[in-house]
Structure P
Amino acid sequence: MKKTPLQKINDRFGSKDKLVAELKAMFDKGDLFVERLNPDKGLASVANAKLLKLYDTAQEVKEKFKTRDNLITDLLEKLGRAKDTGLKERFDNWGLPRLWDYHKTLNRKLKKESAKK
């Protein structure tokens, strides 16, 4: 039987509080996330599945690019618009999961185009 998000959290982190603490530490560093967190509710009120996805996305980006700025720079270079400050500002406003999904989509598209040539 498939595990629920809470069971996955308990297996990987021990409790939801420990996962929230790790994500909070990532938010406090400020190198991966845009500060959009509701101070009244915090991360504890976010759904378990969303917390897991957010943590996994943050870990993948951290391994590959170290910071959010490096991810944005890579996106701009792949688009051939490295000097486009307007697009960089737009990417700066996007959330980390959206940036990461766009990066993966762009990589698939570029790989498909290069295979056709």
Structure Q
Amino acid sequence: MNICICEEDILERKRLIRHIGGYYYGRHIPIRITEFASVDLLVKSLVFTVADIVMVSLKAESEIGDLSNIRKLCSSSALIIVSDTERYGIEAYHLQATDYLLKPVCYSQLCKALTRCELLV
């Protein structure tokens, strides 16, 4: 399972990686996680990377256009959007996101989202 995580906050990014690692370790599914500190770096990488799951932290309305580019580059990937506000839920729906999680993301919510992603990939 190839997973790309884009989260500017390094502590939050490491926490998400630990949670994802724990989820897949317990299920004996090998994973490869690639982490990004910015949406720009993620978009540039997706041109050359195949991801089963893309998890993106959305902080500002200006990043919604970037999410559209991400969706175009990885149309067959499951997309999880993480935000600290409910404000972008409609945009997530239009981008056919698999899930929309509010921060702080708890382990059980993340597990449910990852389970849904597995059904799509």
Structure R
Amino acid sequence: MIITEKNTKKITSEKPRDGHGFIHGMEYLIGDQITNKVKIVMANDLEVGAMIGEHTHTDDEEFYYIISGTGKVIDDGVEKIVGEGDLVYTGAGHSHSLENTGEVKLKFLALIVEK
């Protein structure tokens, strides 16, 4: 199966996860479209200065693959800088946030997988 960007569902959220600013996403696959434990596959553009608020994953795990841009992650309370090519993994029972600290949109791929 090939899913082109033009066939994705476009989503814009303000203050994602009680953060600030805007995030623009493209849902490639979600829910019943996926036949394994992956819950969602989504490409995202986090606006300059925007932040996904810190949140805990209880019944799932999340991966952020940074495509371009730079940002700051709070990973279980520890601040880390991320950039192109980095992978942020948040396992069940752990928390994270992501803030765009760069001068361009922070582009990343998000995968959420059931535990």
Hey, helix-only ellipticity at 222 nm (-39500 (n - 2.57) for each DSSP H run of 4 or more, over all residues; to 500) derived from one of P, Q, R reads -23000; which structure?
P
State the single structure among P, Q, R that was used to calculate mean count of other Cβ atoms within 10 Å over residues 4-11, giving 10.0.
R
Identify which of structures P, Q, R gives the largest calculated value of Cα Rg over 2.2 N^0.38 Å.
P
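A short reminder: the numbers here are calculations on the coordinates, not readings from a lab. Predicted model, so just to flag it, every value in this text is computed and none were measured. Cβ atoms are built from the backbone, for glycine too; each structure is taken alone.
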